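What follows is a set of structures for review.
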Structure 1
Amino acid sequence: MNKIKDIFEFLIEAYGSQYWWPAKDKKNKETEIIIGAILTQNTAWTNVEKAIENLRKNKLINFKKINKINSKKLANLIKSSGYYNRKAKKLKAFSNFMKKYNYNLKKLENKKNLREELLKIHGIGKETADSILLYALNKPVFVIDAYTKRIMHRLKLAVENASYDDLQELFMKNLIKDSKLFNEYHALLVKLGKDVCKKKPVCDKCPLADICIL
């Protein structure tokens with residue numbers, strides 16, 4: 001029995017495909033995803049959407065333009081995302097990183113040790129780096145977030161203070177390395193965590209109730 005696989009089957013049957021990552025700018029989808037991954041740190045997605053819309057209106061879904069814009073103006077545009085001065089600095093840092101690659105994301109696709117490079121950028125932690133790798137660059141890396149930690153702990157598949165790396169290994173060892181699968185699985189866990197497996201869980205609505213030992 002592979003409980004990790006079983007969880008996915010229960011969730012996909014209950015919720016269906018989530019079609020992640022949500023990005024409106026089809027022409028610059030990957031750029032928008034990366035911007036969103038940075039802005040969503042410590043805030044709700046609804047707040048990020050407002051910030052991205054402001055950037056879109058100012059034609060700033062573009063790392064070259066972000067690199068050139070005044071930092072205070074950038075911060076003001078993303079104010080809804082919270083910690084906006086810090087996040088403006090993070091967006092600037094990533095945009096400066098992209099300058100080395102002529103602002104061309106395709107140049108990152110086959111780069112070795114890319115995760116290590118991303119983690120050296122100011123404001124890019126493991127979750128953000130892995131979100132960029134999975135959702136923007138289609139790399140088979142499983143993203144761990146607060147929802148995943150909570151759900152795995154409640155399912156008795158991880159200790160409460162399990163590390164990011166240990167939780168990531170739990171998924172990577174028990175699933176085939178497939179970016180589409182990882183994408184869908186993570187999105188489903190977010191759906192479960194937001195709607196049901198909250199800090200105060202709504203257990204009677206949980207599709208995992210039969211296998212959960214809360």
Structure 2
Amino acid sequence: MFKKLKFIIYTRPFMLFVYYFIQIYSMTLRLRVVNEAKWQNLLGQNKPVLLCAWHQQFFAAIRYFRTYSKFNPGIMISQSRDGELIAGVANKTGWHTARGSSTRGGKNAMDAMISHIKKYGLGAHILDGPTGPMGKVKAGVIKIAQETNAHVVPFYITPKKTWFFNSWDRFMLPKPFSKLTLTFGDIIQFTKTENSKQFEDQRLLLEKTMLPGLYVFKS
């Protein structure tokens with residue numbers, strides 16, 4: 001029975017079901033957006049943008065970012081079977097997916113993301129995905145930002161009412177019909193570094209900048 005259920009979950013019909021479920025679910029949420037003009041102006045000036053968020057919060061932002069499909073945005077998603085389902089939903093919403101992570105296929109996926117942002121100018125990155133540890137910015141985002149000269153734009157979700165899963169990231173699922181705020185932080189731009197210490201300083205800067213927006217102790 002369990003094997004049969006797993007087979008159903010990873011089929012295209014189930015992916016379509018998840019896609020439409022997310023669209024309907026997201027429509028119930030009352031979304032307030034803060035500080036979006038600066039990075040939108042960058043897109044208007046054909047300057048590359050790399051949006052960054054924590055893994056626990058990306059679901060709540062899907063509805064908002066669906067409207068940016070016209071820019072052909074890109075995102076890295078793992079090669080796991082769960083990643084296959086997520087990639088299918090992302091592709092359906094107009095996002096290009098580079099498949100890979102720090103544990104498998106990471107270099108190829110990173111190269112694909114760099115090429116994509118250079119060509120189209122918009123990408124997103126889940127900083128501590130796909131398996132954590134929670135709140136730990138991985139080095140790949142710095143490399144992508146350096147190679148593309150992208151403007152890094154942190155964003156955070158603040159919900160009024162939400163559920164938190166008992167997962168490594170304390171995954172956040174806003175309750176239906178609840179209010180939430182999507183806030184864009186100050187733009188950061190990383191120049192190429194000359195040594196590993198400078199690179200690590202940039203990684204730590206992004207981590208320190210993003211940590212206040214992470215829900216660590218919620219239950």
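So here's what we get for this one:
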{"quantity": "Source structure (of 1, 2) for helix-only ellipticity at 222 nm (-39500 (n - 2.57) for each DSSP H run of 4 or more, over all residues; to 500), computed value -16000", "calculated": "1"}
{"quantity": "Value 13.4, calculated as mean count of other Cβ atoms within 10 Å over residues 37-44, assigned to which of 1, 2", "calculated": "2"}
{"quantity": "Structure responsible for 0.60, with FRET efficiency 1/(1 + (r/R0)^6) of positions 45 and 77 (r between Cβ atoms, R0 = 30 Å, to 0.05) calculated and labels 1, 2 on offer", "calculated": "2"}
{"quantity": "Read-out Rg/Rh (Cα atoms, Kirkwood Rh), computed value 0.95, structure in 1, 2", "calculated": "2"}
{"quantity": "Read-out distance in nm of label points 7 Å out along Cα→Cβ at positions 101 and 205, computed value 2.9, structure in 1, 2", "calculated": "2"}
{"quantity": "When distance in nm of label points 7 Å out along Cα→Cβ at positions 85 and 197 is computed for each of 1, 2, the largest belongs to", "calculated": "2"}
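FYI, it's all coordinate maths here, none of it is from the lab. Since we're looking at a predicted model, the values are computed, not measured. Cβ atoms are built from the backbone, for glycine too; each structure is taken alone.
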